[in-house]
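Please find the structures below.
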Structure P
Amino acid sequence: MRRRALLVLGLCLGLAACSGYRQPPTAFHETLTEPYRLDSSDRLRIIVFGQEDLSNTYVVDQAGYISFPLIGSVAARGQTQQGLAAEIGAKLRQGYIRNPDVSVEVDTYRPIFIMGEVQSAGQYNYVAGMTVQNAIATAGGFSSRAQQSSVDITRQINGEILNGRVPISDPIRPGDTIYVRERYF
């Protein structure tokens, strides 16, 4: 009887450990096919053709704005590169430049964060097209205790923070936090 109770308890604990799995919400993967949205710490190369004094590199601040000559603060958070270029162009047309031609490129994406069972946890630069596996390699690879088939990712989408467990072949986005869990056996 006691042996049976221990077996049932062991099975219940095993199932409880597995119940922590949370399939990522659909928005989690939908964001991968949408145009990139700017956010804090993105470093942007903004070119106003024919206006060398305005063409420069600008960083999106913590409030989500860039400070642009002549027109002041411009909201960048949540905008696409084309949307920000159109907004800057529209503001420059208001008495500063007749027909501005503005281009916005991401010079450096906001960093990713890697935690848990990796050799060197920390903040790392994001590279376009990066997968979870690439990110973990950047952090020195898995530790000897790492669960290597999937990881937990925390991602901010439209101001909402979402969590999900994904395979290591999944792509990541700038600003993602990757957590590598410890394996049980």
Structure Q
Amino acid sequence: MQGLLIAIDKVNTWVGKIFSWSILAMTFVIVYEVFSRYVFSAPTTWAYDVSYMLYGTLFMMAGPYALSRNGHVRGDFLYRKWSPRVQATVDLTLYILFFFAAVLALIYSGWGFFKISYMFNERSAFSPDGPPMWPFKMLIPLVGVLMLLQGLAESVRCVICIRNGWWPQRLQDVEELEQQILAEAAERREAGLAR
């Protein structure tokens, strides 16, 4: 079972890292637009559309990646004081009550948006040469499926933790910044004492 959980983590990590390059593409598009507009006095008709599509892509594809890395924001001031079993019980309850319903709605609605957009070859209305919208809308149900897969993996982790009393290993856990800073300070102290 642990191998399957790690495999799901790897898929969402790989997808997240691939789509993280969209921030570089977005930067190039915006820089090109600014340069073209102010240096050549020739603004583009497509840069706005492409930049918001790339930003939306980055935002959507970061969700499954953050969930796979346990990187979503939560009320840590309460959560970190609870035992692992209580954490897992609360997490599992929230997954069942809210997460799965929202993700299934995202998949269902997203597929409808994509299907209509593809059938009509929808184009952006914000510019005269509006790029096609259906490739962007195709990402909505895809993100839903990736989130559903990761949510199932997280729910299994919760069940394992409730049974065993400890969280199963992840591909790579996200550490709090303060923990990293304290570890580095301890290493420096030890290095100073060793001299």
The highest value of FRET efficiency 1/(1 + (r/R0)^6) of positions 63 and 151 (r between Cβ atoms, R0 = 25 Å, to 0.05) among the shown structures P, Q is in Q
Taking Cα Rg over 2.2 N^0.38 Å for each of P, Q, the highest value is that of structure P
Value -7000 of helix-only ellipticity at 222 nm (-39500 (n - 2.57) for each DSSP H run of 4 or more, over all residues; to 500) was derived from the coordinates of, among P, Q, structure P
Ranked by relative contact order in percent (Cα under 8 Å, 6 or more apart), the structure on top of P, Q with the greatest value is Q
The value 17.6 for mean count of other Cβ atoms within 10 Å over residues 79-86, derived from one of P, Q, belongs to structure P
Computing distance in nm of label points 7 Å out along Cα→Cβ at positions 39 and 71 for each of P, Q, the value 3.3 comes from structure Q
Structures P, Q compared on distance in nm of label points 7 Å out along Cα→Cβ at positions 47 and 103: the greatest is Q
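We did not get these values from a lab; they are worked out from the coordinates using the rules stated. Worth saying up front: this structure is predicted, and the values here are computed from it rather than measured. Cβ atoms are built from the backbone, for glycine too; each structure is taken alone.
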